[in-house]
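Chemist: Have a look at these structures, which come just after this line.
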Structure P
Amino acid sequence: MSNLQETVQNREELFQFIDTDSITSEKIIAPRYSYWRSVFRVFFRKKTSIVMLALLVFILLVSFIMPSFWPYDPFENVTNAATYSLTPAKAMDYFGGFSFKWLLGTGAMGNSILYGIVSGARTSLLLAVICAAINMTIGIIIGAIWGYSKKFDSVMLVVYNIIANVPYILLITVLVYVIGSGFWSFVFALTVTGWLSIAYFFRTQVMIIRDREYSLASRCLGTPVNRVISKNILPFLTSVIVTLLASELPSYISMEVFLSYIGVGLSANVPSLGRMIQNAQSAFLTYPWQFWPPVAVASAITIILYVLGQNLADASDPRTHM
């Protein structure tokens, strides 16, 4: 009899009576879903993301904190010919022992290669972030309106066909020669038409989903255009935006290095990886410590940003959350 009572009690513990209230019975108990929490969970699942993110954080900390305490002066030893093009060992011997400042030797004017690379990396990262923020913001807004409004589309297609036929490098070169080669002048040259290709790409993506049923229903209900774009269209293009950003960030660093290398980029008084590579190109065999370190750092930053961007783009794809 006691065994029977224990069996009945155990069964009662497995089940419980619920209220017959119709409202309570319709409630579904499920964990709250967060899209971005799911994105970062997928992103950090890859070991390459953790490694690359750690390297990027290290580069950012060194590039933005170190110059505040140890500023870079490319002309600090220009009057002392004995400091020109010294190897790391000779530089440390000349300046009185081990020092991180001379860890990579000296340049053609006695400047510190290490301090120059750190300051140049900061310039490249700032340039990439500012240009990407400006071009992506303008490109996404214009592209969303461009793809949604047929009247605006007819006007912008004419503008795009005219500007797109002008080589981008040629346009930047002319603008730099006209307005100068300072940092903000270079930013203006990269962004004055840089958003146009982003807007055209985004226009195509918007046109694909603008005529879906939920968008048509919103338009029939009188929903304003800006709300339809911000609520019905843009959320579905999150992965597209991240993918585009993943390719834009490293492209500006590559553009700055290339243009500075050919003498069109930033002015000589602005620390730049491209300018350091240009100055050392004629001596990359005789003084390799002047040429290869800035090349390696520029390549590393570009690769890190590209890999992180691609991993984040993959993680933001809704199909990876199923």
Structure Q
Amino acid sequence: MDFWIGLLTSILQTAISPTTAAFVLAAIGLNIHFGFTGLMNMGQAGFMLVGAYGFGVSVSYFGIGFWPAILVAILCAVVFALILGIPTLKLRGDYLAIVTIAAAEILRMVVRMATLQDITGGPTGLHGSKYRHVFSELSFLPEGRTTILGLTYNNTGTDDWWTRLVAWALVALFILVTWALMRSPWGRVLKGIREDEDAVRSLGKSSFSYKMQALILGGVMGAFGGIVMALPSAMQPDSMGRPATFNLWMIMLLGGAATIFGPLLGTIIFFAVRLVLTGLAGEFIPNSILNVQQTEQLAWVLIGVSLMLLVIFRPQGILGNKKELSFNV
């Protein structure tokens, strides 16, 4: 009985963690790119990285405050989107996929350079103590610890309610913004580009302009995901590499592309399933058969198989609609 209670508690902790919220934010941005516009962005982790480091370096190296650092992070995401989009958005989706995954990896390797150790922290990254204080200073929560639903955290600090509150408030805000935009004429043009770009051009709309706007908007959401991911402890370049992008695509396809709540549901299920698989294997499979590392690897294998089955038998995802699966890429 204690095992099941502990497992449920761990699932709840994971479901409300800032890391989960960070992936929801980045997945919402990726959903705008691919789900609603049809852009094959395979480098969403690059937007997370520029957002996180734009914020962290601004505070730790240049000593500016929280809000100017947020503006710098947004600006970095916009510039990154322009660099990616200007030469590629007039081409078909495959070229964008190649450029974005390459650009994200180039950016990650640049950040890891030892010559930038004093600025970016190099391969080890930046510790949260160098930039988190400007965020914690904004907290209006009283000092001490608070217990909610059996979970106890500091109100403000390293592993705190304040970070969770802000992170999930951003998730709610971005879901609302996405819902409003996709019901607007602007959102309908994006869906038209996804389904038949030539038809949109025939109506006098600049598909390049709309795709660039979508790339920037989704990239800024990804940048906020990177900031939220870095706030609890540290920012490390390898945590925002190819595996992060792969996880984001899995999350989006699991929840359902071109849906409003798909990224939220997909993220929670993704992290919860990993936790359940590792927990059950650790409890019921002897260590002589599967150790902790092998159990983690098995969980990834099963998640991969599940994704394959999902794509085969329900390609629209859990919340998706088959009518939303027409992509002009």
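Chemist: Computing distance in nm of label points 7 Å out along Cα→Cβ at positions 138 and 202 for each of P, Q, which one ends up highest?
Modeler: For this comparison of distance in nm of label points 7 Å out along Cα→Cβ at positions 138 and 202, the top structure is Q.
Chemist: Computing Rg and Dmax of the Cα atoms in Å gives 28.4, 105 for which of P, Q?
Modeler: Computing Rg and Dmax of the Cα atoms in Å on every structure in P, Q gives 28.4, 105 only for P.
Chemist: Right, another one. Of the structures labelled P, Q, which one yields 4.6 when distance in nm of label points 7 Å out along Cα→Cβ at positions 74 and 290 is computed from its coordinates?
Modeler: Source structure: Q.
Chemist: I've got another one for you. If relative contact order in percent (Cα under 8 Å, 6 or more apart) computes to 22, which of P, Q did it come from?
Modeler: Checking each candidate, the match is P.
FYI, it's all coordinate maths here, none of it is from the lab. Worth saying up front: this structure is predicted, and the values here are computed from it rather than measured. Cβ atoms are built from the backbone, for glycine too; each structure is taken alone.
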